[in-house]
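We did not get these values from a lab; they are worked out from the coordinates using the rules stated. Computed from a predicted model, the values in this text were never measured in an experiment. Cβ atoms are built from the backbone, for glycine too; each structure is taken alone.
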Structure I
Amino acid sequence: MEMLSSLLAGFPNFALYFGLSILFVLAFKFIYVRLTPYDEWQLIKDKQNTTAAIALSGAFLGYCLAIAGAAKNSVNLLDFAVWGLVAMVAQMMAFAIVRFVLVPKIAERVENDELPAGIVLATVSISIGVLNAACMSY
């Protein structure tokens with residue numbers, strides 16, 4: 001019993017970080033879908049738009065990679081929260097880079113279900129997430 005108790009000693013911290021992570025992912029989803037010029041959920045649910053699904057999945061994965069790095073390297077919950085917000089801004093900037101620099105007609109291409117556009121969006125989002133996570137070290 002003592003061994004089990006020592007194994008679960010870190011559970012409260014896990015629950016706090018994991019719970020905050022879930023809140024961050026939900027906030028990210030809410031903000032991200034409002035900033036994009038198209039409605040991902042409508043495209044995915046009503047039109048079975050594969051491009052929108054790939055793009056949104058890449059954004060989620062990129063953000064989760066970044067907040068995983070923040071959780072791993074943070075010294076407390078406040079530190080984690082600050083870096084979680086930084087990660088969110090980085091992901092929004094990634095979308096802006098694709099939209100305004102790399103693929104200026106990205107909105108039309110996603111709405112038209114042009115798969116290469118979704119792949120570019122997902123790849124940039126994941127790449128930014130990986131870089132963000134790597135840079136969150138002390």
Structure II
Amino acid sequence: MANNYPIPVFHFTVEWGGKRVGFSEVSGLTQENQAIEYRDGSFPEYSSIKMPGLRKFNNITLKRGIIKSDNDFFNWLNTVKLNTVERRDLVISLLNEQHQPVMVWKVHNAFPVKVEGPQLKASGNEVAIESIEIAHEGLELQND
């Protein structure tokens with residue numbers, strides 16, 4: 001009899017532009033529908049009604065260990081010129097024990113809004129981590 005355990009979060013891949021990039025953390029896979037409140041002055045109730053409004057997608061933050069001479073985050077951030085930027089689609093896959101996708105998030109038209117270098121500490125004993133925050137125009141979830 002097979003057990004149906006929840007999927008652990010530590011086995012995942014991130015791809016952009018067909019290239020697989022290793023990350024230690026991904027956060028911000030969030031979407032929500034904003035509510036619109038409306039009240040007509042002739043309503044007999046003294047409250048408003050709520051209707052579904054625009055869909056909102058949070059920025060996604062990706063973190064990884066710094067590798068010498070790998071400046072991809074900063075190079076991508078430097079493609080921002082006024083209202084033009086290099087946009088990329090991302091595919092984030094949560095994997096099972098056989099390294100197969102169980103859940104897949106497709107991120108559309110992403111571009112960088114923030115790159116953060118590591119926190120340096122003289123007494124530290126951890127890997128230097130950099131992060132990139134990306135804005136995007138849509139998040140699609142697929143269950144495989």
Structure III
Amino acid sequence: MKINIINKSKHQLPGYETEASAGMDLRADLTAEITLKPLERKLIATGIFIELPIGYEAQIRPRSGLAYKFGISIVNSPGTIDADYRGEIKVLLVNLSNDIFAINDGDRIAQMVIAKHEKAEWQQVEVLSDTQRGAGGYGHTGVK
């Protein structure tokens with residue numbers, strides 16, 4: 001699938017690190033280092049603008065290595081870039097660790113997955129079909 005992209009950053013286009021990767025790494029496009037204090041969140045620029053076809057979204061997800069090693073995640077994970085959005089892709093990072101975290105120009109800060117989606121059409125009914133789970137909600141199946 002081909003997607004129109006404008007790259008106003010000084011970095012390479014988002015890319016897949018391996019042949020089987022689902023997500024493309026997004027890089028920070030900064031003029032100076034940004035620090036995230038514990039529990040602080042900041043919007044980080046990427047310099048990337050895309051034009052998705054209708055019926056697709058770009059999901060912005062945390063990088064597992066940053067989450068595991070440094071406690072860095074995305075506040076609204078996954079973030080959604082809609083097909084009609086034409087602004088710069090920015091990533092809302094949060095520091096969930098107890099340590100200050102530095103973000104430098106060119107750092108890989110998130111991953112982007114292009115996903116097809118469907119449009120729902122609501123059909124109002126009086127009763128929903130029965131299932132084994134039924135209305136069982138959070139934690140109803142236990143932990144073992």
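Quick notes on this one:
- Structures I, II, III, by distance in nm of label points 7 Å out along Cα→Cβ at positions 38 and 70: label with the highest value: II
- Structures I, II, III were compared on relative contact order in percent (Cα under 8 Å, 6 or more apart), and the highest value belongs to I.
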